[in-house]
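*Asks:* Please find the structures below.
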Structure I
Amino acid sequence: MYPTPILWFEICLAVGIAIVFLCAKPEFGLFLYAFALGFPDLAYPAGSTINVRVDDVLIVLFLMRTLFCAPAPLTRTQRTIFVWQALFFAVCVFSLAVETASGSPPGGYEPVKMAGCAAVFLAFPRIVQSQRRLRFLLGGLMCGGVALMVQIHQHLGESATGVYANFQQFKSAAAFATWNPNTTGQAAILLAFAAGLGGVLFSKSVAGRFLWPGLAAGFALIPVLVFARGTSLSIAVAFVLFLCLVRRWKWILVFAAFCLCALAYLNSRDPQLLRDASAVNVLTGDGLSHRFDRWEMALQGIEKQPWFGQGFGQELPYLTLIGSEGRAHDAYLAVWLELGLGGLLVFVAALYQFVRAGLLLWKSPRSRAPGALILALTVVLCLDSIGLPTLYWEKLPTIALSLALAVVGICERDDPAPARNEVRAFKEDPSMQFS
């Protein structure tokens with residue numbers, strides 16, 4: 001039975017009203033966007049590898065709103081980050097154009113994923129320009145994060161046997177149908193960073209001072225409980241770095257006790273899985289899920305085309321062709337393999353801009369904690385990228401970086417001291433001046 005013309009009219013009218021409302025009140029759209037991230041399986045399949053979710057539709061709506069409603073101008077630091085991100089995007093597009101012209105374009109998944117991440121980078125800092133909108137976004141992320149944890153628990157509870165041969169099977173059982181098992185760790189990074197932002201920006205009450213750190217610790221525990229080992233270690237390093245930067249020395253001991261309790265819980269629940277996950281030899285690569293073998297094959301491919309690379313989106317086809325078991329599982333090697341040394345240098349330079357922005361905020365007394373959080377976020381993403389393609393056009397890390405970029409703008413508008421400090425340092429340090 002097909003819908004009648006009247007039903008189609010009512011559907012279009014309802015969609016139009018919803019679009020007008022979300023454009024007029026973007027904070028509600030931001031809450032819905034963040035909340036929808038907690039339900040990854042609610043997706044419409046648009047092919048064998050591409051899934052369209054509610055958040056993807058809302059990003060398009062946010063981009064349309066920026067065309068009709070002029071947002072506040074970007075700050076100086078935001079513009080610098082945008083320039084380097086745009087340059088890296090241009091390198092990827094140029095490589096894609098060359099491949100298409102030569103008759104060997106990549107599959108549709110990689111270009112669509114890159115376009116989606118570029119849309120997030122373009123829309124987020126131009127739509128999240130006030131603390132009110134940031135509150136709605138963080139609130140949606142917290143609700144979506146709690147929903148995500150409940151679903152992970154349900155996945156493990158719905159397992160047919162509850163007995164796993166190794167920790168990899170356990171991690172796959174906890175994952176979602178439309179996510180790679182390692183994507184759960186990326187979600188934990190985003191949620192822990194968002195909870196940290198809530199703690200340093202909006203903890204005005206006594207309850208809030210306990211709520212936000214508790215949420216951050218709970219989300220950071222997700223990769224530990226699902227045996228995402230690399231992400232767990234990266235989050236632990238970032239936590240300690242943040243506490244050192246804000247000089248909360250006593251909390252380092254509390255965090256260490258929290259980590260020991262988590263390990264004790266895992267050992268009491270299933271000691272065999274914990275022993276299996278902790279049996280790692282960093283010298284030989286045993287227990288690292290064949291990472292050394294994958295990196296060696298990626299380096300062989302890089303040696304053949306070190307300057308220009310194999311082309312954007314060619315990592316998996318090329319490595320499979322030369323006998324690898326799959327992707328390199330290293331963002332830096334993946335960029336070098338596909339885009340060459342020049343593309344890798346642009347990629348690293350774009351990441352450095354976030355480190356620089358975090359340092360500028362950290363040096364300002366009013367923005368010390370947000371700056372420390374941005375530095376910790378950059379560190380955890382860079383460390384996680386050693387064993388996974390975390391920073392190479394992945395949606396959840398891109399959302400985290402875009403959120404950090406929006407925070408940079410909010411802090412600089414409220415306190416222009418970071419920009420003044422940069423100008424002062426430029427005048428006082430001759431090495432920073434042009435001759």
Structure II
Amino acid sequence: MQDVTLTISIIAGLLIIFLRPVASLAVYLTVLLAYPSYLMLNVGTININAARICVVILLIKCLADSKIRNNFHWSSLDKIVTISMAFYVGVFFLIYPLDEALQNRSGFILDTWISYIVTRLCIRDISSLRSVIKWVAIVLSVLGILAMIESVTGWQPYLPLTRYCPWRPEVRTTGLRGSWYRAIGPFGHPIMFGTCFALFLPLVYSLRHERDFWKNLSYLLCALILLGTIGSMSSGPWITAIVVIICIVMEKFKYLIKPLLLFLIFSCGFIAMASNRPFYHVIASYANPLGGSSWHRAKLIDCAIQSFNEWFLLGYKGQDPGWGKYLGSDHTDITNQFILYGVQYGILGIITLCLILITAIRQTIYTFKFAPDNGTKTWAWGLGSIIVATIVAFMSVSFFGQMLTLLYCLLGIIGSVCGSSARVKLSNTSAFPVKKARLAFPPSSISKTTDR
């Protein structure tokens with residue numbers, strides 16, 4: 001499989017070099033979505049996959065273009081993501097031997113921060129975002145059809161490829177949920193596969209505002225993407241998709257958001273008092289449409305709270321927390337992104353992750369509030385829906401592989417479309433005022449900046 005991986009890397013790399021930046025980003029996202037990240041090229045002791053090769057080529061292409069460099073302006077989300085990366089890397093160098101930390105964090109940076117940066121560099125406005133999402137929608141619709149074929153027939157063409165995974169050299173079947181198989185696609189895990197469809201759904205649905213055939217096609221594409229989520233037969237992606245759909249519907253009922261949030265907060269308190277147990281135990285008992293191990297998620301939170309003094313500083317320093325004995329397993333399967341970052345990096349790891357999510361949601365809210373047209377509002381609302389759905393997904397699953405990289409690409413889209421530089425570009429319209437306190441330069445320089 002190394003020859004196949006190398007061939008795909010070369011073809012994708014050449015396309016990235018010769019196509020315009022937006023199309024190059026679409027090629028990179030296609031590799032991320034359609035080619036397994038666990039298929040590696042072995043270069044000595046280093047494992048590198050096709051997506052990492054593509055992102056390096058794309059980064060070099062962007063940095064070599066002076067126009068792209070000059071049009072880039074740091075936003076608050078850029079700074080938070082960069083600071084968090086420095087922290088995540090620094091903690092590993094404190095815990096692990098130098099050579100091990102260097103190899104691990106090099107791949108981590110390529111999969112997260114570099115992917116975020118190239119997305120920021122390639123996507124400059126709503127127009128470029130539409131172009132990328134149209135291509136991504138086609139790829140996801142094909143994968144959605146594949147997911148249903150896998151789920152109904154049990155034929156999983158990617159499953160035999162898992163034996164080439166360096167850290168998992170055996171084929172693991174996913175089993176059945178009822179009379180349906182769990183589709184894994186190129187992600188190698190049904191939860192990651194299904195979650196990917198759910199998170200891209202709001203952006204594909206935003207294509208309904210197009211004036212050409214994409215307006216009608218967007219509904220078909222959304223249906224196929226929903227089939228992909230269903231095909232995973234995992235409650236985590238299903239709940240994520242439900243949250244996304246609720247957020248989409250709430251765009252027409254924005255006045256109900258604050259009352260519903262207050263109702264949710266008071267309901268959690270009432271549930272805790274009425275049931276005489278933590279509210280998340282009650283939620284985990286009922287918010288489980290497929291009958292999975294929701295009790296595991298609730299117990300995991302209990303373990304994290306009870307062991308806070310053991311991990312709050314620098315996590316467990318690469319060791320298993322030892323919570324498996326409470327979870328019915330010989331190891332600790334941390335199915336919660338917030339707890340995972342706590343175990344890996346300590347309490348500051350959770351704080352930095354929360355800061356990223358909070359900054360992203362604030363930028364989408366600001367963009368939606370002052371957008372000059374309904375189309376821009378819809379895209380901003382869709383991006384905000386992704387963050388809300390991600391927060392909910394984090395409570396039941398921890399992202400890894402392609403899904404983690406795609407999340408940082410989505411954050412990069414928010415940084416481009418809703419960041420401070422986007423606000424400056426739209427500041428010439430009276431409907432989109434720019435708050436002086438949020439700009440890193442005086443108002444008198446706005447016209448010069450937008451002319452670049």
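*Asks:* In terms of distance in nm of label points 7 Å out along Cα→Cβ at positions 49 and 257, which of structures I, II is highest?
*Replies:* Answer by largest value of distance in nm of label points 7 Å out along Cα→Cβ at positions 49 and 257: I.
*Asks:* A follow-up question, please. Suppose you compute Cα extents along the principal axes in Å, for residues 97-352 alone for every structure in I, II: which one lands on 62, 49, 37?
*Replies:* I
*Asks:* Of the structures labelled I, II, one was used to calculate helix-only ellipticity at 222 nm (-39500 (n - 2.57) for each DSSP H run of 4 or more, over all residues; to 500), giving -24000. Name it.
*Replies:* The value was obtained from structure I.
*Asks:* If you work out mean projected area of the Cα convex hull in nm², for residues 305-384 alone for I, II, which one comes out largest?
*Replies:* II
*Asks:* Out of I, II, choose the structure whose coordinates give distance in nm of label points 7 Å out along Cα→Cβ at positions 185 and 209 equal to 2.5 when calculated.
*Replies:* Matching structure: II.
*Asks:* Tell me which of I, II gives 0.25 when you compute FRET efficiency 1/(1 + (r/R0)^6) of positions 281 and 321 (r between Cβ atoms, R0 = 25 Å, to 0.05).
*Replies:* Going through each structure in turn, the value belongs to I.
*Asks:* On mean count of other Cβ atoms within 10 Å over residues 25-32, which of the structures labelled I, II is highest?
*Replies:* Going through I, II one by one, mean count of other Cβ atoms within 10 Å over residues 25-32 peaks for structure II.
*Asks:* Follow-up question, since we're still on this one. Here distance in nm of label points 7 Å out along Cα→Cβ at positions 153 and 233 was calculated and came to 3.0; which of the structures I, II was it taken from?
*Replies:* The value was obtained from structure I.
Laboratory data are not the source of any read-out in this text; all were calculated from the coordinates shown. The structure displayed is predicted, hence computed values, not measured ones. Cβ atoms are built from the backbone, for glycine too; each structure is taken alone.
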